[in-house]
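All of the numbers you see were taken from the coordinates with simple rules; none came from a lab. Since the model is a prediction, treat every value here as computed from it, not as a measurement. Cβ atoms are built from the backbone, for glycine too; each structure is taken alone.
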Structure I
């Protein structure tokens, strides 16, 4: 009898071992840099549900920047609430912080995390010394059918002075450690506790690639921040970014034998390749039923490019300041273009969702030159490009290492002081600024746009007045 009991027990053990060694598939669906584009959530909803209908083990995650970019999300009584409610309904599992999560202040963000989010909010490289922002977890472990998945979140600290990009006031009392080292430390802490390890990174693909070349500790890295469409492998580890605005959903397919990872594959899937979910369409329509935001206030006589929009901002800022020169940073123009025809209030706030104000100061061409050279030579994604647009022509001269060495101003006189208008973000955050009589005025750039549209039809200037060319060696 004992022999039979032993044989039965051994059979059970062998059966359980065989089951634990069967091949299983895990799918991680991901978004990044959604920027409040809830109008694409009906398509995303269908895509997510289709995956859940065909795959048993599915996670849904986001790599940061969930709002700032849609007036119907940003200009409600609780900014960001519409997209958080839709994410809750779709069953997101975990997200990392992006820089734009802090746009409405850390007290607001803390309240949203505590009272609205049904998903885990992660960030391994932020430390709070304030009572307004709660301590968020560096990672979470999610289990699917016995498989333990470790999710780690990090956010950039490269654009500000040891902080993410944004207004300095949003980060008072917060410390942001090196996100790459935080990701390494988290991997070391989790590796023996999980079967699959995934990094949700809002560092930008360039910094992600640095980390992956240095430390290959993750099974998958899901990125954001730089708005890239990426499906690649770096030093043996798959990497994905979905571009922005919920135009795509990332799908990471992980095959396991028992708890051993056999393969990891990533692809971007166009969300509009799925029919919109009817219930989600009704929910989004409810958020968009805002008469004040929908009402046209003026017209564009032709389609404005992003450069044309930046030029328009420059001219708007120059008017109240009586400035002779104006600059506007291209990162502050949040639409790639604006179609000709009627323009509503919502489009104005989509264009400039930061409540930016106008700053003014006195600068000489030499001081403008220092500002432009310093900005161009920054080792960030804002460097090595035309970042400050102006209707006053200028040319940046670069050497064979693509370093700015000089700036030519064909219409300005050296030694003379000019009144300059610039956005308050650049005024407060850009390095290399030298000026006199500098101050931030009360005018909001959004209000200037609304006033201009109401006065007369706006004809955009789509010409690029700034250029880059190699320095001619003597």
Structure II
């Protein structure tokens, strides 16, 4: 497995990591009310009487939120509990109107599952590794405190209050920041494939509580700290790196690590104490008396399972079976938008391996240069398939295809139209090609002599000069054949 250790004065330390990911459920309404969930609304414009905890208001579970959580559990091969129950988690905070959060401690909706992170030598992950997931439970989000609106007062925005969250709790199976980053990226990909969460960490719809402890390799688990609400993969990895080294320094100086909740500062890449870490009994959990237990029937579970799409691992395996390299298959399936675009490209008739090479190099390179994601691509899958077909049937060469693609990006025109209007069709006219070859060889008699004297690397020079003379329109295969003949 990954050999990641922090070396201190007393020798190597092993880092033990678990993540609690809060993923906002994709739903037009909140978990227990009909209030809207759209991101970016004006403060306190998406708040029902239930969300504001007005007296006498009773929660009603949102079926779609439960359905999405069940589908997520199925996507990680988890146990789906037909019986689950809501509990009240009691604590006071200004953005929690009820004075408690409705969550699931004792009987969660989803039990144990797992996902696999792939090997990544560059990242320091030596081989694929299975990460166990302990549970997924559904709960309501709290509101938001705003401290930057007034010099002496804080304000409360309850738009997020009552929004449905899935809390996805891993076991402490990760042993490096790289593994934690890979886990988060894989989990986010699964959520996006399923459609149960958009995974937009910058908008707060997916965030992680990072549990870190250190121990001597093979020893007992150490005291863990929990760094709350980290909102990017990069920040999660930075928080782990900093917190692990901090704990090692504390222990090696003779101190003890406090069980506490900490906050991450993205500007400095450091963590700081927020409060002492509570245990479950500190929240005085008890079954919510306003909500009946959830009891799922087989028909509902069958409906959830039938709605699942092809998931990343299955899609990646299918791509490899089509002759696509493992690397390209991994790149294409990392994000659901890329996979859908590529599937549409193949549906339009593109050959899998050639199309994969083109998408991962030419298309992604162009989009990166333009600062666009694949959903904003100026070239559609159907247009890309037309371009690749012109290369495959010999109408244009690979180098001409690059020129055509650039024009397509600028104009939105189809490849065939551009080729026709610009006169870019590839020629296999042997007479014309032989004439240009003769000119090239005559102009470079010294190099011809060197080639015939054994400097065979010059062959590429002659090919390049011939293609240049024909403005890239000559069929490269014909050029190669005729050059070999001319050079003896």
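Before moving on, here are some points about what is shown:
- Structure (I, II) behind the derived value -9000 of helix-only ellipticity at 222 nm (-39500 (n - 2.57) for each DSSP H run of 4 or more, over all residues; to 500): I
- Parent structure of the calculated result 42, given that percent of Cα pairs over 22 Å apart, for residues 131-234 alone is the read-out and I, II the choices: II
- Taking percent of Cα pairs over 12 Å apart, for residues 395-442 alone as the criterion, the top structure among I, II is I, with the largest value.
- Comparison across structures I, II (criterion: Rg/Rh (Cα atoms, Kirkwood Rh), for residues 43-154 alone) gives the highest value for II.
- Among I, II, structure where distance in nm of label points 7 Å out along Cα→Cβ at positions 251 and 347 as derived comes to 5.3: II
- Largest in FRET efficiency 1/(1 + (r/R0)^6) of positions 59 and 123 (r between Cβ atoms, R0 = 25 Å, to 0.05) among the labelled structures I, II is structure I.
- Identity of the structure behind 4, 15, 21, 20, 15, 10, 8, 5, 2, 0 (criterion: P(r) over Cα pairs in 10 Å bins from 0, in percent, calculated), options I, II: II
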